[in-house]
1. Quick check on the output: 26 is relative contact order in percent (Cα under 8 Å, 6 or more apart), derived from one of P, Q. Which one produced it?
2. Looking at structures P, Q, which one was distance in nm of label points 7 Å out along Cα→Cβ at positions 138 and 170 calculated from, given that it came out as 2.5?
3. Quick one: percent of Cα pairs over 32 Å apart came out at 19 when computed from one of P, Q, so which one is it?
4. Computing FRET efficiency 1/(1 + (r/R0)^6) of positions 50 and 74 (r between Cβ atoms, R0 = 35 Å, to 0.05) for each of P, Q, which one ends up highest?
5. Assign the value -25500, calculated as helix-only ellipticity at 222 nm (-39500 (n - 2.57) for each DSSP H run of 4 or more, over all residues; to 500), to the correct structure from P, Q.
6. Comparing structures P, Q by distance in nm of label points 7 Å out along Cα→Cβ at positions 114 and 178, which one has the largest value?
Structure P
Amino acid sequence: MRKAELVASVGGCVLVVAALVIIWAARLSIPRALYVSELGAEGMPTAKWFQAALLLIVVGGSAIAWAGRRVRSKARVLRAWAPAVSLWIACGLFLFASQVTCTAGCPLPYGDSFNLQDFLHTLAAVLAFAAACWAMLQSSFAQNHRVLAIFSRATGIAVAVIAGTGGLLSLFRYQVAFGSQLEFVATTLAIAWLVVFGSVLAARLATHQLQEPVG
């Protein structure tokens, strides 16, 4: 079982890193400001690549969550379920968002151009991000994982502030270009946290594998 968990954590990290590379390659190929979801909008040349990146995050994140299903928070309010459950919820919502994309231009959640498809995609993406942030918050109080706890606390605060600021700028149509940059930074930090989560698990599992023959 430990060996399978090691493979899942390492493999999950590889898939998630590949997804981050695809997202940034897609972003750099578009010479204008845009928010993350617009990479997958109908008619965009990056749509298929962005869909593939989301699916890689879904598969890789689910694998990492399975490997880390024993990680629990020591904070009473946060330990109703494991961070792994929050990650699985986020992955399920990202899977939905990858199949129900926003329409051309990814209209803001108000106005005549905003329709049911945009609403469903936006809702799924926001809830997925919220579930991932909740997993970070849970992990910031992880038992017996000091490095993971410290990194999760710092990343969780940074992602919440940066993503929140970017979202507000988008809603108020103010400094949209800067807001889109903030969203990409927040997305990068969130994906990086998932890689660190998987890497911490892999390191512990690898150490355990090495110690078993000695024991």
Structure Q
Amino acid sequence: MLNYIQGLLCSLLYTKQPGSLLNLGLGAGSIERFVLSQLPKIKLISVEIDPNMVSFSRDYFNLPNSYPVVLSSAEHFLDTNQKSFDIIVCDIHIKRNTGNPLLTTSFYQDIASILNQGGVLAINCLPASESGIVDLLLKIRSVFPWIVMFDVPSLQNVVLFCSLSAPPKISTLTTRAEKLYQSSGLNLLPICKRLIWLPKSNQHRCGVEK
């Protein structure tokens, strides 16, 4: 897996036994293949707007044909979804000259409303500039008071872990990472050591209902 995909999978460490995961943006299906093969008890839902990406993942990256993928934009899925999740992963790519939901407060309010207690949103970002990541953080921090950041080595990607409650301590994350390594072979310990805890925001909006 690429480093940023491994970074996104650090979201698995936020809860002792995650029971559900929503993946917004299928990509090549790396997260799906890992969860389906190593953590089959997790209830997994994947959302992808482009049917060609689904076919690509099945034809070239061994995403099982039996695994259903919801064909929808992330925004539409959030508008119509009635389920809640322990983990929400967001790795969506926005076409040029189109509205970017990642820069809207309502997008994060919708996500916060379907996160279970202690849940986490993990976002893969590819900021074009320092001001770009600042703009994104301002939107997120208006809803999520806690953000932990992983600056992906040798890439422009930044992975953000956003939560409504305080994230686990580093000792808890490393303990869970060690157990995951022993059971699956995926070593997230080096990433845990690179995580950056941002100061808690007092500007978030509390009017989010499930």
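1. Values: P: 26; Q: 22.
Here the read-out was taken from P.
2. So the calculation was done on P.
3. Numbers: P: 19; Q: 11.
So the calculation was done on P.
4. Details: P: 0.40; Q: 1.00.
When FRET efficiency 1/(1 + (r/R0)^6) of positions 50 and 74 (r between Cβ atoms, R0 = 35 Å, to 0.05) is calculated for P, Q, structure Q comes out on top.
5. Of the structures listed, the value fits P.
6. Numbers: P: 2.3; Q: 3.6.
Sorting by distance in nm of label points 7 Å out along Cα→Cβ at positions 114 and 178 in descending order puts Q first.
Only the coordinates and a few stated rules stand behind these numbers; no lab work does. Keep in mind that what you see is a predicted model, and the values were worked out from it rather than measured. Cβ atoms are built from the backbone, for glycine too; each structure is taken alone.
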